Structure P
Amino acid sequence: MLTLELMGLLALVVLWGNTLLVAAAAVRNLRELAAHVRGVKETTLSSLGPGEHRVLFRAEVPHKVAFHLLEQLGRLAAGVQRAVVWHHKGASSRLTAGALASDGVLVQCPTTSNAAVWSDSAELRKAVSCPNSSEFEEAVVQARKPKGYLRPVEVEVAGPAFVIGTVRVSESPTKQYELVESGDPILISVTDPRKIVRQKTLIVWLLFLPIVLSIPAGCTLLALSAPVFEGWLSKLGGLLGLLYFLLVIGAGTRLRDLLLPPHRQLIRGVWADPR
């Protein structure tokens, strides 16, 4: 039979094991996000020599070139008031052939699905919102079906944008520029992707990790107060550790969603009856 002391020590091991797993997952997810901008510098394309260069540059993206695609599944909400609850089913990006203007030169963009289109958050919210009452009524009818209502949403990115990709420069006899597929996705973002990565890096290292590590440390110190696992202070530490254990998984899941690249963000929502 396990003694009280041994049970308490096992509980602390489980608490710290769970905490370290959540912290490690946060660092891993942050690295995956940062990989989109790692090793690239903002470059003026006219300064590049012949060859292939993975760079970041600013460009004017024409219409009908860059698209962020969502799939949402709508189901009728339970309750008296009619509402459609939207669940995230998937996200992807695609590019179609076109010419991007950058620093007085044209960069040919290929048709590809190996892309990451980071759209404006306001435009994305507008695209997934209920447009009018007739659309809501149609969604209610479809959402009643056993399979629900699978709804595609397409958001176009056009105008000034940041581009990260491999640019091939050739001279024949004048310089020609084209984006080429090189394994990494071609990234087109309305917002500077380096700024997005910096902001989320600060959240992880200056906010999430200090909190997620300091709380169990405090609980452990309390739990090991004499008399260990018998005194009221030690029992309080154990209780707080249990509460933390129940909450930290949810916090880790929320952070995981926050650290998803914008082209893979989970988009959910509710359409309420507009009447």
Structure Q
Amino acid sequence: MAMPSDIRVIDCMMGIPEADDRSDWFNPFRALLRDEQSLQQFAMPAQYMFKDIPKITETDDVVKWVVDQMDRFNIEKAMVGWGGNATSYRAKEKHGDRFFFDLPCDPNKGMEEVRRIKRIHAEIGLSAISVFPCGTFPQVAINHKYMFPLYACAEELGLPILLNVGIPGPRIPMEPQKVEHLDEICWFFPNLKIVMRHGAEPWEALAVKLMLKWPNLYYSTSAFAPKHYPKAIIDYANTRGADKIIYAGYFPMGMSLDRIFGDMTKVPFKDEVWPKFLRENAVKVFNLK
């Protein structure tokens, strides 16, 4: 049941930061923040939940710095958000074999956003699109009508969609990310792969029930230290859900790889679950080579 050391890991949530200043992470939902601590003191939106946020080593090439960290832990590939900036293009051009990309999307932009998805996918070849429902402004729930053009676009392009679910880390209202909202979407879009991000707590048992019900629904472990993986998720992976649970970290946004993989050795997955969790499920869901 120990974590194997020879699996070429695929990490389905990583970042390539521009600098240690993470204030730009607030920008999409800054208007929703009201408490003084979030607005004045936090270096990242959910800092009260993450201790010892990784520092970026002084470097002239942050992309290479991230790749070097990946090499330390046998991470072959990592999914990062496409920013459309020089760093994103450098990651693709210089290390296209190491990174694959999701596109963070805003459902409030309607068909303008659909056109942007199609344009960027044609240019770089996306592996997924993503939405942080509580972090949209105005907030847009998982099952709100504004989301449906994005779901239709993702299915048309054959792309999975990544959705934050559960109570959000930033101090903003939680209603848009209630796990129950997924039921309608899985029903209406049976051919769309939907991947839950960021834990689904406190509704992780409901998340398992919905994965049992819907073949197109998956769960990734993003933003959770392995010692905090919900018991319901571990039990599901060890029984009927070995094909549904996907490894995703949170480096360097909130945790170091040392922390993640130091904890990982204590996760009680069965031997046959580890290859699927660390690699094979990501290859299947995101159509990786």
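Out of P, Q, which structure matches 25.1, 85 when Rg and Dmax of the Cα atoms in Å is calculated?
Here the read-out was taken from P.
With FRET efficiency 1/(1 + (r/R0)^6) of positions 31 and 215 (r between Cβ atoms, R0 = 30 Å, to 0.05) as the yardstick, tell me which of P, Q scores highest. Intermediate results must be reported in sequence, preceding the final value.
Numbers: P: 0.80; Q: 0.20.
Largest calculated value belongs to P.
For the read-out mean projected area of the Cα convex hull in nm², for residues 55-110 alone, a value of 6.0 was computed from one structure; give its label from P, Q.
Derived from P, not from the others.
Where does the value 0.70 come from, among P, Q, when FRET efficiency 1/(1 + (r/R0)^6) of positions 15 and 167 (r between Cβ atoms, R0 = 25 Å, to 0.05) is the thing being computed?
Details: P: 0.00; Q: 0.70.
Working through the options, I get structure Q.
Suppose helix-only ellipticity at 222 nm (-39500 (n - 2.57) for each DSSP H run of 4 or more, over all residues; to 500) works out to -12500; of P, Q, which structure was it derived from?
The read-out comes from structure P.
Of the structures labelled P, Q, one was used to calculate distance in nm of label points 7 Å out along Cα→Cβ at positions 7 and 207, giving 3.9. Name it.
Value 3.9 for distance in nm of label points 7 Å out along Cα→Cβ at positions 7 and 207 corresponds to P out of P, Q.
Once relative contact order in percent (Cα under 8 Å, 6 or more apart) is calculated for all of P, Q, which comes out largest?
P
Coordinate-derived values only; no laboratory data. Not measured: the values here are computed from a predicted model. Cβ atoms are built from the backbone, for glycine too; each structure is taken alone.
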